[in-house]
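Once you scroll down, you'll see the structures, which are given as C-alpha cells.
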Structure P
Amino acid sequence: MGLHDWFQRGWTVTRNFPIAGHIRALAYELRPYLRAYIVEDDLTGTPYSFEARNLVHARARGITDTHPFGTERDVETADYHWVSHSISPCDTPDTDPRIVVGNSQTKQPYSASILNISAMSFGALSANAVRALNLGAKLGRFYHDTGEGGLSQYHLENGGDIVWELGSGYFGARAKDGTFDPEQFRDKAAHDQVKMTEIKLSQGAKPGHGGLLPAAKVTSEIAAIRGVPAHQDCLSPRGHKAFSTPIEMMEFAAKMRDLSGGKPVGLKLCIGQPHEPFAMVKAMLETGIRPDFIVVDGGEGGTGAAPLELSDWVGMPLSEGLVLMRNALVGAGLKEEVRLAASGKVYSGMGLALNIAQGADWCNAARAFMLSIGCIQAQRCHLGTCPTGVTSQEPGRQRGLVPEVQGERAARFHRKTLAALADIVAGAGFAHPQELEPHHIMHRTGPEKAEPMDRIHTFLPKGILLDAPNDTIYADWWAAARADNFRPATDLASVRARVR
C-alpha cells in the first residue's frame, strides 16, 4: 500500500504521506457520525438538533417525552420566543383540531387535521416508507401529500387521505411531450382517497430549481408511475408549461378543480420576490377564481437533496414568507375564502402554535414524519444508501422498515404532538389553536428586550390593500404587482418614487 501511495498521482495527501494519509480519510468519513452522537450538544445539531430528533422518536415510540430539571435553552438570546399564558386557562381544549378546506366554488370540501404529512415523492422515499406514512395518516386521520412524484399504488394501499401534488413535471398526469394530460389527471383525481390536489410552484429546499431524481433511483417501477424513461435522471423543469401568468395560473387551478369533481385545489410555493404574492391575489380578484388553499414552504424546509447554495441562500424563511402571504390574502379581503398552510421544519407543538399565530390555518411536516418512521438523519437521502430504508430503493435496506410498525409510530407522533399543542393552547386560555393571535407570541429582540410578534412583523387589517394600499408598508410591491404577468409593472425604484 505504501508503494502504491508513493507512486499514485491522484491524491496529494497519500502521495506525500503513504498509509498515514488513509487515517485522515477514515476520520473524514466518520466525522458526521462522531459529531452527531458524541460531540454536539442537545441543542446545536443541524438541520435537526438531538433534542428535536429525540422528541420525535420518543413520541413516535410511545415513551416519555417529558423533560426534567427545567429548560436547557438560553432564554436571554435573541432567537428565544414564548407563548403568553393566561391566569384563566381553558379546561377543555380541542385535542384533534380540524380545518374545513373549501369555498363557494368547491363541491367537495375537506376537513383537514391541523398537522399533516408534507410533500415527499415515491422515488425519493421507498415503497415501505410511503406505505408506513399512509398507514399513519389512516390511523391518525390526517392527510398524506404525495409530493410531485405522482400517485403510486403504495399511496393507496392503506386507505389514508391523499393530497395529490402536481409539479412542473406533471408526473402521473403527463403526456408524452411532458405537458399536462387532463384525462389522466381526471381519472386519478376521482379516486376516493384523493381529497385535494395541489399545484407545486416551488419548494423550500431549492426554489426556482425544479427537481431531480437521480438515474440510480429511477427504477422501472418509478419510471412507469411518473411516465418517464427508466434509469435516466428525472428532471422537473424550473417552471410550468400549463401557465405563464398569474391569471393563467388561476384558470389552471379552476380547471384542476373541475376535473377532480369539485375537490379543493391549492397552490404550494416558497415565497421569493415580494410582489409575486400580490400578483397572485390581484389575479384572484380579476378572475373571480379562488384557490381553496395556499401552502407556504419555508426556505429552511426540504427533504430532498439540493445544491448547497439554494438550500442556504435562496428562498424566504417560513416566518417571513408566511406573514407576507397572510398579509396579501387578508389585505385583499380573501383570507376567509383561501386557507393558508405552513410547511418548513415543524416538529413540535410550539412550532405549530407559532405558525398558526402568524396566520397559518394548519401545518405540514416532512422530515419530522420521516424521523417518526425511523429516519436517523444520516443525510444520505440522495445517495440511495439510507441505513433505515426510508429513502433507499434497495430491497435489502427497505427490509428494516416494517410499515405496520412504523405506521403506528407516525400516528402516535401526530397524536402526541397535537396533545402538546392542546396544552399550549389551553394554557393561553383558548379551546382551538385558531384563537391564537400574533400578540400571544413574545419574541426576544435582545438580552434586555422582548416584543410581541405583532410589533416585530406587520399584520395588515382586512381589506386595506383594496381601500388604502399606500398606507401600508407594501405600497411599492402592491403597485408593482400585475395580474397579467409575474414581472413587476415597472422598475421598482420608479414605483417607490411615484408612491412617495
Structure Q
Amino acid sequence: MDPYTEATKINKDAFFSTEPVFEVSKDQWGHFKSIFVTFIDENGHTYLTGADITITDLNQQLQLSVTRATITGCFFFFIASLIAGLYFLQLKRSLSTDARTGFANHVALEYYLKKSTKHRMELAVITINEVEDISSFYGTEVSDKVMASLLNYFQSRLPNDALVFRLATNKIALLHTRGAEQDFDDTINAFNQSIPVLNEPFIYVSLHAGIASGNKLMLIENAHIALQQAKLNNQRIIRYENVFKQVEEQFRYNVKLAKKVKEAFDNNRIVPYFQPIYDTQTKQVTHYESLARMASAQGRIYTPDYFLTVLKRSRMDGLLTRTMFTRCIEQFRKTSISWSINITAQDILDPSLSEFLEQQLRRYPQPNNIIFEFHETEAIAYFSEVKAFISLLKNKGAQVMINEFGAGYSNLSNILKLEVDGLKLDRGLVSQAHTNDDSYMFIEHLVKYAKQLNLDVVAEQVESEQVAEALSKAGITLMQGNHFAPPTPYVPQS
C-alpha cells in the first residue's frame, strides 16, 4: 500500500479503461515498455496489473537477430550463386562438348571463331567415309569409338595450339591460328588407311578433307566446299584456294543450266526418244522404252546425263514424268504399240502425280500396252509405297517391271512380293556377261527361275555381238541396246 508518486497520467487513466493500456517510459531504472490491465475484485476495488519489458535489451536482440539473418542470407545466396554458376558452366560445357567422345563440338567451334581476335586462321574439315555403315552394322557405340580414336590420333600429331573438334557423326575439324599450311596437309596425308582404327573388331576407314584459310567468318563454309570437291574428285585433300575458281565456275554453270532446263520445259523442248526392245527369237520388237532428251534452242539434243542432276536439284523431276507421259500418250494413243516409261521414288511419293497417272490410264484405250519401270534400289527402299503404287497401276491394266535388277539389293523374294511382270538386268551385269563367269552364271540361273514364275527378263545396253551371244546362251531373248538400234525420236506406226 505504498504511495506511487511517480504514477503518470497513463497509469491513472488505465484505472478507467476496459482495454489494456500501453506506455513507453524512462526512469532511473531504464527504458521500458509497459502494459496495464484493469482488474476489479469481488469487493469492487480496482487494481492495475502491469508488466514491463526492457526496450534496450529488445533492440539489442533484434539487432543481433537481423545480423544473424543477414549473415545466413548472404551465406545461402553465395551457395545458390555458386551452384547456379557451376550449373551454367556444366550446361555450357554440355552444349559445346560431344557427349560420346568428350571433344568440343560444332557449337564450340562457332563460338571460338566468333570470339577470337585472330585474323588469320586455318580450318580443315575431314569426313570419315565409312562411319555411317559402321554404325548401321556394329552400332553407334563402335562408330563412336572409331571417331574417338581418330580424334585422338589428330590431336596427338598436331601442334599444341591446334584445336580438334567433332563436327558431326562422321566429321572432324582441325583449327589453328598460325597459318602453317603444311601442318594439316602432312598430318592428314600421314594417316594410313591400311592400318585398322580399331582391332576389336578390325575396322578400316578412309577419309577426305577440305582445307580453307583466311577470313574466320568464311572458314567453315569454304572448308566444306573444298571437302565436297575432294569427295567428287576422290582426292584425300583439296584446299579451297586451289578450287575457288573451279567452284565458282561450277556454281555459275549450274545456275545457267537450271535456267536452260526451265526454258526447255516452257518451250516444249523436253522430248521423248524411243529405243526398241527386241525378241531375238522372233526378230520382232516387243515394245519401246521412252527416254527423255532435252533439245537446245539451237536444236542440239542432250541426254539425261547432261541435265538430270540439275533437274532433280530444282525439284522438276515430277514435271519431267508428266511431260514424258503426256508426250508418249500423244504418240501411242491411236496405235497398238507397247511402250515403257521410268518412274522414280519421288514420283510415287507425289500424290498429285499418282492422281494424274491414274486419270490418264483410265482414259487410255489399251492400258495393258503401258509398262512402268521402277529402279530396284528405290523399290526396296520405299517398299510399302511402291507396292501400293504398283497395285494402283495394275488395277488400271498397266504392266510393271523392275529396272537395273542386280545392281542393288538383288533380293528376288522381296521383288516378287511386288507382283511385277518382269525384270530388266543391270547394265553392269549385261556388259560382263561374256567376260565374267559369275555374272554369266547369275544371269543364267535368274532366267531359269524367272521362266518358272512367268517373268520377262530384259537385258539393256547390249552394245556388241559378243555380249548378245553370251546373253542368248544364258537364255535371254529380250534385248535392248545400240547393237540393235539407238534411241530415235520416232517409231514405226502399226
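Okay, here's what the table says:
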quantity: Parent structure of the calculated result 5.1, given that distance in nm of label points 7 Å out along Cα→Cβ at positions 286 and 374 is the read-out and P, Q the choices; calculated: P
quantity: Value 20.3, 61, calculated as Rg and Dmax of the Cα atoms in Å, for residues 238-293 alone, assigned to which of P, Q; calculated: Q
quantity: Identity of the structure behind 0.95 (criterion: FRET efficiency 1/(1 + (r/R0)^6) of positions 78 and 358 (r between Cβ atoms, R0 = 30 Å, to 0.05), calculated), options P, Q; calculated: P
quantity: Among P, Q, structure where helix-only ellipticity at 222 nm (-39500 (n - 2.57) for each DSSP H run of 4 or more, over all residues; to 500) as derived comes to -10500; calculated: P
quantity: Which entry (P, Q) yields the derived value 9.7 for mean projected area of the Cα convex hull in nm², for residues 190-341 alone; calculated: P
quantity: Given 18.5 for mean count of other Cβ atoms within 10 Å over residues 382-389, calculated: source structure among P, Q; calculated: P
quantity: When relative contact order in percent (Cα under 8 Å, 6 or more apart) is computed for each of P, Q, the largest belongs to; calculated: P
quantity: Highest-scoring label, criterion being FRET efficiency 1/(1 + (r/R0)^6) of positions 46 and 70 (r between Cβ atoms, R0 = 30 Å, to 0.05), among P, Q; calculated: P
quantity: Of the structures P, Q, the one that 23.6, 80 was derived from, the read-out being Rg and Dmax of the Cα atoms in Å; calculated: P
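Every number in this text was worked out from the coordinates using simple rules, so none of it is lab data. Please read these numbers as outputs of a predicted model, since none were measured by experiment. Cβ atoms are built from the backbone, for glycine too; each structure is taken alone.
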